[in-house]
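K.L.:
Each structure below appears as structure tokens.
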Structure I
Amino acid sequence: MSTTVEVMADAIKESGTSFIAGHPGGESVELMEALRQRDMRFILMKQEVAGAMLASTWGEISGSPGVCLSTRGPGAANMVNGVAYAFLDRAPLIAITDQYSSPTYSTGLRQRIDQMALYAPIVKWGSTINATSVRQQMRRAMRETTSCPPGPVHFDMPQSETTKDVPEIGSQAPLIANTLFPGPDRSDLKDLLKMLGQSKKPIILVGMGVLWNRASTQLVALAEHLGAPVLTTPKCKGVIPEDHALRAGCIIGGLIERKLVSQADLIITVGLDTVELQPKAWPYSTPVIALSNAPSLDASVPATMEVVGNLQVLLTRITEWSNENSNWGGKASEIFRQDVVDALNTPSNGLSPQRAMEVARATLPRNTIATCDAGASRLLVVQKWESYGPREFLTSNGLGSMGYAIPGALAARIAHPDRPVVAFSGDGGFLMAVAELQTSVRENLPIIVIVLDDEEIGLIRIKQELKGIPRYGVKLGGLDWEKIAQGFGADGIAVTTEQGLQAAIKNALQSGKTTVIAARIDSSGYVAQFNALREL
């Protein structure tokens, strides 16, 4: 007979996830022992939030739910931001928090908070682990977390339940759901096909749903069939290779993209989740067809019609049954890309952030996986870094959290042990996750961290300047990057020129060690760039 934690460990391993990330408490040790006995991995993080972000990103890349763990009380509270990442960035995650046994919880006060209530607003489902129902709880968790849209589930794990024997049961559902999504009949898409046939200039706006159904190949085929330009949200960079003629760029909610979208006579959204968009009114009067794998309930995008189904199937059928269109998209995409380049080419004294990104992309191999933190530098990274496959660019968009780039990169390294992984961060975001350099070194997960060092919290400084407020409370600087990295067992270097950055990246690739490269940049062009692109 198996114990509760043994059933949990077996289910996690069967789902395709071979590790748990987090910072344990006393009630966790039995679960950790169950992992060890199954040759699974426990990745000790220095911050619970980083463990949740790592596990969530693993879930996004692999499709199997990531699993994170914290102790009760302070650990559970500290892990909230990482679970919020999974909630708003739509990542499959199982979050486990230690908890007192029922008698202690009923009478004690120290380290006791209502963890189920704490997590309830940011999870799809939550439950308290019980030995008599844990098999069913794990099956429901797997379905809840991976169903569209994906998201986190939460388990409170009382100490009294961890080593109880779990009763055997007869027939039970498979751990992983075996769900079929039959395709539509042609007659079901009659009105959609009519709209496509009447369109001369369709444009495709792509969101996360394409990733949930792994439908990037079918998306590219439809774009080529229609000759339509493609704009993606930042999390979808690479679903159409970014050197493809029909790839226009990224949706950032700014004025610059309206020029392109407004030329279209039909907007086709594919898997677009409005959590990815800026919280402002939809700016277009053009008719919209929405292709979705989950109904859109917020009504933020005024779709003339919404077709819900598996996007691989839908895109294949629409490509098969629709007429080819004129190839207006190639030229339109080219013009848009040039408009973005021109907007970002602001003058600079010294190393500019845009040139730093161009040097990084030219130096790092084509198959590099990149992660990106929130902050002022994110705008440049999103526009200047090119990705050539789905899930090769990883960022926090729905939550927009700082401190993501390093744990996200560690997850990418676990998923892709033979590919280069680079984390782009500002100095502020880097400092929020700096302790995970030790995780990178100790767990043998080498990554390259490129810090765009502007010695301040740049995004807030930009907003102060745009509002005519003096710079205040945003200054950083004075950091010895080499010693910071070396203190964690990593390599570190600060550079001030394009040649220095290129050499540092090449050395990091050759060494195969975790390396921090601080690129000291001139950020004086940020305000002009934001004004040109973002409509702040």
Structure II
Amino acid sequence: MLSRLVIHDVVLIDKLNLTLTEGLNVFTGETGAGKSILLDALGLALGGRSDAALIRAGADQANVSAVFEIENPALLKLLDTVADEHGLSLETPLILRRVVGRDGKSRAFINDQPVGIALLKQIGGYLLEIHGQFDTHGLLNPATHRGLLDNFAGLDAQVKKLSDTYHEWKAAEAAWQEQQQNLERARAEQDFLSAAVNELTDLAPEAGEADKLADQRSQLQNREKITEALLSAQQALNNDRGASVALSQAGKAIARLTDKAQGLNEILAAIDRAADETAEAARMLDHFMASLDARPDALQRIEERLFALRAMARKHGVPVDDLPALCEQLSAKIALLSDKGDTIAKLATQTKAKREAYITLAQKLGDARRKAVPKLEKAIAAELPPLKLDRARITMELPPLPEDQWSAEGMERATFLAATNPGAPFGPLHKVASGGELSRFMLALKVVLSANDVIGTLVFDEVDAGIGGSTASAVGERLARLAETKQILVVTHSPQVAARGATHMRVSKTLTKGKTLTTVDTLDQNERQEEIARMLAGAQITDAARNAAASLIADAS
């Protein structure tokens, strides 16, 4: 749930640290008080579009943080998967933060780790969903309808299995097509391939060979200096006055006196170690001297080998070190010709089997979806009459898709259709329903679908616009029912809805030191009754309004 919202310098908000609770949180206030600013700020923290116009006059930047406490295991697993994909460390509480500068550019952070706006929006979408009278995107976008049905029917496991099978099919199909293209190219380039492989085989390049040859060439070019230095070092170590003889003599001198003075054994041990290291150095010198190619044509042969390798690399447009891999690739293309299509036949068989497996799973999923549609329609229909949509009907169509539109989600499209009056034809929701009706359709859907939804916080912006009386009471009752399993934030002008709130916040606009500022106050029981009375009576609050407010609160309880 959203436990805290911290806003600095957004439009009319100077500093706001808002604590939210579980259940139904209601926000009320007069028109223009700044309720929409709260939602704009919240949307900003969740990855919404930034705008320099959001920055409060006189401030350099706007800053919004949303703090979420997460306990849902499915949501935690989902967030862990996203975090692993992006190399993030996500711990609860999860803090989403957004900073907007005067140039309109913004920065995003999750638990103080800088992230891209797209990732902030993706994670924010798993945590909170905002619905308004003209922002019922889940209903207006048919692309979401199939997911809503699957969510209701508990088909997530089947959808996941189908998705995996679809991607396996497409991967096999891509491999098959790639090999077919390779075969066609190989047939067209057969003569070239044969000649190229023969050249590369004769050249027999080795990985790292060029660097090794370059090192040998450097040694040969400096052979005289290197040989002179090596001989000098050998003499310094091994002649009659060399280090080896001197260390041996020193060791013998100390060895005769080790029983005469303390500490001489340690000195003798150090001399022995030095003698061993000197002997090892002498052996390494001898080995290095022996490795020097003393043949007079050695340098010429290395130069010719390097020239041949580099010429071959230029011919094929690859680095010298890639020549061995190129030989393998070209040999594989020739092998494709020689296996007479056996590889392609195997890939074709695999692709066909994957396609058939996908179709089988997709048909089973489609059957499960069609079986769930009447149950979903019935559940939604039961919610419509109390919302003054008793004359409305809602259905879902599952038309099959052509094969070129099959996807990881299945072989059919899912579309909600509605008719708001008896005898009227069904049509897309956004074409047959008004803004207020859409909001209530959405609320009915959320009540029906909320059980399987991982999103823990739902925000409703004036979902009760244009209604009153028993309809507003029905909206409040459904919001309260949703709040039994979800955290609900609702901006409302309806006293019937406000009376249902577990936590009630009043948004006000005040003039402080010549500045107009928006503030938010969490109301106690008496203040809450007074606010609901204001909503009932208007500017002049009467005792009758107070009594009516008390009655609404009591009935809601």
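Here, each number is a calculation from the coordinates, and none is a lab measurement. The structure displayed is predicted, hence computed values, not measured ones. Cβ atoms are built from the backbone, for glycine too; each structure is taken alone.
K.L.:
Out of I, II, which one gives 23 for relative contact order in percent (Cα under 8 Å, 6 or more apart) as computed from the coordinates?
P.N.:
That value comes from structure II.
K.L.:
Moving on. Tell me which of I, II gives 2.0 when you compute distance in nm of label points 7 Å out along Cα→Cβ at positions 143 and 431.
P.N.:
Among I, II, the structure yielding 2.0 for distance in nm of label points 7 Å out along Cα→Cβ at positions 143 and 431 is II.
K.L.:
Kindly point out which one of I, II the value 33.4 was derived from, the read-out being mean projected area of the Cα convex hull in nm², for residues 255-454 alone.
P.N.:
II
K.L.:
Determine which structure produced the value 3.4 for distance in nm of label points 7 Å out along Cα→Cβ at positions 343 and 439, calculated from the coordinates; the candidates are I, II.
P.N.:
I
K.L.:
When FRET efficiency 1/(1 + (r/R0)^6) of positions 151 and 471 (r between Cβ atoms, R0 = 41 Å, to 0.05) is computed for each of I, II, which one produces 0.60?
P.N.:
Matching structure: I.
K.L.:
Hey, helix-only ellipticity at 222 nm (-39500 (n - 2.57) for each DSSP H run of 4 or more, over all residues; to 500) derived from one of I, II reads -11500; which structure?
P.N.:
I
K.L.:
Using the calculated result 24.3 for Kirkwood radius over Cα pairs in Å, pick out the matching structure from I, II.
P.N.:
Traced to structure I.
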